[in-house]
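**Q** Next up: the structures, one after another.
Where a number appears in this text, it was derived from the coordinates with a stated rule and is not lab data. Predicted model, so just to flag it, every value in this text is computed and none were measured.
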Structure 1
Amino acid sequence: MIKAKLVAVFSVMVAVLAVSAAPAFAEFQSNTGVGHGEGNSGAVVLEGGGATLECTSAEGEWEILSGGVEATKGTSMQIKSKKFNGCKAKSSIINGAAATVKACTFELKQAAGSTKAVGSTVTECTVEVKVLGTCTIKVPGGQTGLEKNTLSNSGSNLLTVAEDTGITTKPSGFCLGIKETKEAKQKATITGIGLKEV
């Protein structure tokens, strides 16, 4: 009887510790009364595997998620990049060829009290470069642990400075001087208009 009570007490203590050990996340909050809004970026650079992609800017939107659905306040924020402008790719063989980048989505979560957010790729990002043939470079969806994202409120907007490393890129097709890597780097500064972190 005493042993059974001790086991029960121990089980409750473990359950309480497990709940209290769950990480607390900061929240994203809309300033506009809706859970999504316009987002844009200056220059976007993706480098790795012997290739460098540079776009002059990107356009899209942000969306706050709470429990997986859009909300005006929540612990996750998705950046949906819909249009990439002025993109060029280069490698040891390709010199500034025009590139097309398809729409893709990233997600950010931030631990409470931290200025750094951890990112992940929600959907696959695809780059196409045509030189003598088509080279397709894919950044697979489902990549996690992209940890170098610094967030700061600027007036009624949220700035995200992304300097992530350890990104997987997979080339296929006619890719001159470009190979698969798990060490690609990305740089971009994204403005979420009408959004803040709290």
Structure 2
Amino acid sequence: MMQPYFAHASAIIDEGCEIGKGTKIWHFSHIMPHCKIGQNCNIGQNVVVSPGVVLGDNVKVQNNVSIYTGVTCEDDVFLGPSMVFTNVINPRSAINRKNQYSKTIVKKGATIGANATIVCGIEIGKFAFIGAGAVVTKSVSDYALVMGNPARQSGWMSEYGHKLIFGKDGTAICPESNDTYRLQNGLVAKDQ
């Protein structure tokens, strides 16, 4: 029986993985045991997906990304080139801390830019946008734009990836989708 996904001949896929229909796994990537990868994902070259990682549907993982045990990415997440997650807050070579892995959740539609570092034990909100090279050390709100080292919020982003400019009435309109967003009590939500 043919597998429902594509894996380049140089990719390594360990036993016990679940990989969804239409997913593509490219050159020199390693999918370690017991990972769950959804449908229509794209795993770029030289990616490591550690044991037990969960990726939802339509997750795009660019080249040279490391996704370590404890990470869950929901649907439609974008992981930029060479970004990395951590899973231990205080690693030491001589001390085994596998029982201390912290969980990190990346919510639906979030983007993490190239060369960003996501320190473990936090949540990246839905449709949040992490700028290239950012070092994220605390949880990020839905629709938030964060940049820098350490990452600090510098604005809000629409679901289409446009910076939102809020008027005095607390609303903003995405220039591409024309969806309306509201800023209330320091949080953003899209009108339904």
Structure 3
Amino acid sequence: MKKALIITAAVILLIILIVAVKGVSAYNNIIALEEGVKTQWAQVENTYQRRFDLIPNLVSTVQGEANFEKSTLTEVMDMRSRMGGTVKLDESLMNDEAALKRFQEMQGSLSGALQRLMAVSENYPDLKSNKSFQELRVQLEGAENRIAVERKRYNETVKEYNTTIRQFPTNLVAGFAGASPKALFSADAGASTAPKVQFDIK
């Protein structure tokens, strides 16, 4: 009888130990995935900031063309000024789909304004041949492409995190850890990929 009790107690302790080890492992995995999401979020922020920082130089170069359409230029400057001095992606946006969508719409409007600016610039041969303008166009294209890449990587990281915290039994640990699903960037309206600026420099 005593031996049976010892064996039963040992089995119960072993089960508790296994559950505890699995729980700690799941908790650590959730934390690691969440940190990965935050790191990728910072990368998205950096790429938006890079594009944001290119705009003043682009505007200065375009302003040098006396006959350039002022309305197009004003649209770009207005969109940038509405965003303030920096692109700050508050981490709270990751937890609020509606707020992230509003941010994305504002960035999409800026992308559209920049695309219109580039399209109009095709009508100005002196501007097109300006070396500084050509370099800025290439940098802007690179910035737009990096935004698309980093947003895609962010979405992939979030999908892995969201899937993990919803699966049983990890979801039990996720509840204890206070982990909640993160919002995803959606495809821009009318496009299957993030904005891309194409330039034909001659």
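**Q** Here Rg and Dmax of the Cα atoms in Å was calculated and came to 17.5, 60; which of the structures 1, 2, 3 was it taken from?
**A** Working: 1: 20.7, 80; 2: 17.5, 60; 3: 25.2, 100.
Comparing all candidates, it corresponds to 2.
**Q** Using the calculated result -26000 for helix-only ellipticity at 222 nm (-39500 (n - 2.57) for each DSSP H run of 4 or more, over all residues; to 500), pick out the matching structure from 1, 2, 3. Walk me through the intermediate numbers first.
**A** Working: 1: -3500; 2: 0; 3: -26000.
Derived from 3, not from the others.
**Q** So, one more: Given that relative contact order in percent (Cα under 8 Å, 6 or more apart), derived from a single structure, equals 10, which label among 1, 2, 3 identifies that structure? Walk me through the numbers on the way to the answer.
**A** Numbers: 1: 22; 2: 10; 3: 32.
Of the options listed, only 2 reproduces it.
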